[in-house]
Structure I
């Protein structure tokens with residue numbers, strides 16, 4: 001059976017954009033995206049645009065429109081995000097079974113997270129995003145929780161025989177221990193506030209510009225926006241050993257708390273959330289393996305070496321979750 005994206009030809013991409021009122025000039029460049037398909041497309045009478053074609057069956061129309069509404073709300077507060085363009089009075093369009101949106105092209109480079117000033121700058125804008133995000137809840141977007149990011153992915157991998165038989169016992173045991181560590185982390189944190197988040201704030205989703213009024217970070221791709229604790233949008237800015245991460249977190253919070261109060265109990269969740277992301281990522285790759293783009297982009301997935309590394313990784317996370325939280 002052909003994958004749905006196999007029908008997304010260059011001609012269809014340009015026909016779809018023209019159905020929304022654009023005039024394409026034939027130039028098209030596929031960008032680095034796997035969950036969806038994203039292209040830079042030239043226009044006859046304007047700058048190139050970024051066209052995002054949503055993976056069929058992943059999000060409901062209401063969930064996509066809620067993503068668009070959130071980014072437009074942030075942009076309305078002069079926060080540097082990239083909201084979808086309004087074409088024919090709509091931000092979400094459909095053409096021959098594909099839902100898509102167009103965005104203005106945003107240039108930039110990854111931020112230099114070894115620079116304390118950059119981290120504080122990132123923290124200020126993340127604080128502004130969260131200050132807006134806390135004003136109302138999502139209705140159609142999911143929440144980041146242990147069930148959806150840990151238990152369900154683990155169950156999927158086991159029930160669909162993705163773990164090599166030679167490693168099944170070890171992975172099954174260590175993943176169960178890891179989830180127990182996650183539960184303890186959430187218990188130590190207590191009842192933390194869940195709010196609207198970017199949800200996937202890794203450095204591929206932040207573009208840094210230099211010079212002019214638009215200097216600084218621009219947050220892009222809110223495709224994974226969801227409800228969750230604020231620390232979910234902050235921990236991916238941290239790297240290195242504990243002293244390094246403590247310094248980085250202090251720099252981030254120096255900017256963040258100018259605009260939004262941070263609940264320090266959420267520091268108990270950093271390694272728990274990292275563990276959930278690791279489990280979710282393996283299941284994400286497995287679920288998408290029928291997409292021809294995935295075996296090409298991730299040839300190392302589902303090898304014996306891959307699962308051996310995941311076992312070691314989860315063992316390390318079990319140990320990290322037993323340590324005290326980072327100090328600021």
Structure II
């Protein structure tokens with residue numbers, strides 16, 4: 001009988017997570033043949049600690065009910081282990097869940113955790129690459145510039161703010177754009193050097209970005225041994241607005257003002273400290289950022305629609 005931790009973040013999402021709903025999910029997982037422990041998290045660090053505990057004990061899977069930030073904290077505890085991550089979307093944006101083809105919560109669709117359990121209980125396990133940003137793991141993205149400024153101002157959010165997340169992000173982005181002209185960066189990615197004034201530099205491992213509303217790396221795979229570093233040139237508000245429109249309309253793929261650098265190791269330097277984010281969570285600031293890759297370092301339960309994100313065959317199936 002496979003073993004699992006079913007962990008939930010009570011503060012995730014617009015509506016929060018009720019323990020009664022997770023108890024139903026745990027019962028469903030047990031009906032599918034899993035020996036399950038249901039655990040509630042007490043803090044951000046507790047998510048990582050529980051993931052480390054599961055990995056240390058050799059638990060087969062660690063199901064996390066939460067958003068992209070909760071996933072990031074779970075990855076930090078699971079990377080390098082054989083305990084597979086199971087994503088149960090219960091956050092605000094749920095970008096990774098969308099990339100994987102999992103259902104996402106809404107007022108009209110409240111049972112997505114149970115739906116996801118049904119998809120993942122017998123799903124195959126794939127190995128996924130994990131990025132690092134100054135040694136902090138990330139599964140989706142790491143970046144500096146405008147988005148990092150917004151993330152560091154908006155996060156963490158109070159529960160009452162979560163229904164207004166998208167408008168708040170837009171307002172904060174507009175405020176920062178009006179008074180900011182970008183960063184002068186020196187970038188080196190696998191030996192290729194670029195210097196210039198950038199509004200945004202973001203390393204991506206998945207296809208979706210910007211809350212999941214667009215695909216920034218439409219040809220990305222989670223197991224191809226490479227990350228994409230996107231550099232957005234801009235010197236003023238008008239050019240920043242143009243870059244945003246290009247990404248939203250997918251014209252960034254052919255833009256001369258947006259560069260894509262595939263890489264395994266990269267460094268970003270600035271004369272002054274840069275705010276950072278990893279998987280949409282604040283990650284402090286630094287004037288020298290090291291980006292790296294840990295190939296196939298995470299085991300991940302993948303539903304049918306998400307298997308197109310992988311080039312290699314699965315390891316096993318429960």
Structure III
């Protein structure tokens with residue numbers, strides 16, 4: 001997968017925006033950036049698109065700004081010259097796709113049928129836009145098309161919102177979703193960029209789905225571990241599950257049979273996507289220790305510890321099942 005598309009996969013959400021006023025470009029870019037989504041697909045539906053891309057990429061050179069609703073090769077040139085790092089089109093136009101490939105710029109064309117996907121494969125693409133997503137059959141249609149075309153991944157756009165985004169992202173053939181609910185037209189009209197920032201932050205939290213999974217307690221030996229676990233069981237009636245290295249009292253308390261990471265123990269925070277969580281946490285200068293990374297039998301990333309303890313507890317991310 002192209003490196004820019006891999007960054008989009010880690011971001012998970014691509015805000016799709018239509019700007020009528022160039023003066024809104026910078027405060028909107030700041031709202032998205034500060035909200036945790038340094039990305040935008042600026043649609044060429046308005047006359048302000050080109051100048052908006054110029055303004056955003058100049059002020060935020062590391063922001064992943066692309067051009068959407070690109071319908072002509074002339075628009076491709078304008079978008080590239082303005083600083084767009086990727087191109088998105090609503091349908092599959094072989095001329096535009098070939099032109100973008102000749103310019104070595106990532107193109108994500110709209111595909112909503114097997115015939116479209118076969119054209120994409122013919123052009124060597126491995127990521128397509130599924131548009132309009134909900135109106136074209138939604139996740140069920142994506143899964144049906146993904147079955148025979150195992151090498152294709154999707155970026156659904158159209159009707160994606162806070163109510164259905166995670167159902168799309170849970171499918172491993174979906175790299176990210178395009179959406180505009182965090183950049184509502186009423187907020188743009190009112191120039192409520194703080195409101196847009198808050199909705200952006202909420203979108204990320206919803207996508208990552210952080211939840212407390214369990215707390216691990218360090219002990220000096222197996223005898224102490226059994227005593228502590230038994231205490232929780234006798235008080236709260238939890239089930240006891242004795243493992244090789246630890247004992248669980250219920251599902252939320254793990255008692256280690258010997259000292260492990262953290263002065264007192266560890267805290268497990270589960271998330272919808274460990275890789276995506278690492279990417280977004282890195283934007284807050286929160287790093288992970290890859291020496292602690294764990295993978296399942298299929299090679300999927302399932303757990304990793306943060307580099308710094310919190311309150312005497314090591315903290316690790318855990319992939320939701």
*asked:* Tell me which structure, out of I, II, III, gives 1.9 once distance in nm of label points 7 Å out along Cα→Cβ at positions 32 and 184 is calculated.
replied: III
_Please compute mean count of other Cβ atoms within 10 Å over residues 40-47 for structures I, II, III and give me the label with the greatest value._
III
*Identify the structure, out of I, II, III, from whose coordinates helix-only ellipticity at 222 nm (-39500 (n - 2.57) for each DSSP H run of 4 or more, over all residues; to 500) was calculated to give -10500.*
III
*Ranked by mean count of other Cβ atoms within 10 Å over residues 24-31, which of I, II, III sits at the highest value?*
III
*asked:* Given 57, 36, 29 as the derived value for Cα extents along the principal axes in Å, for residues 120-263 alone, which of the supplied structures I, II, III does it correspond to?
replied: I
_Source structure (of I, II, III) for semi-axes √(5λ) of the Cα gyration tensor in Å, computed value 43, 22, 16_ = III
*Could you figure out which one of I, II, III the value 139 for volume of the Cα convex hull per residue in Å³, for residues 64-191 alone was computed from?*
II
*If distance in nm of label points 7 Å out along Cα→Cβ at positions 8 and 296 is computed to be 1.3, which of I, II, III is the source?*
I
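Computed from the coordinates by the stated procedures, all read-outs in this text should not be read as laboratory data. Predicted model, so just to flag it, every value in this text is computed and none were measured. Cβ atoms are built from the backbone, for glycine too; each structure is taken alone.
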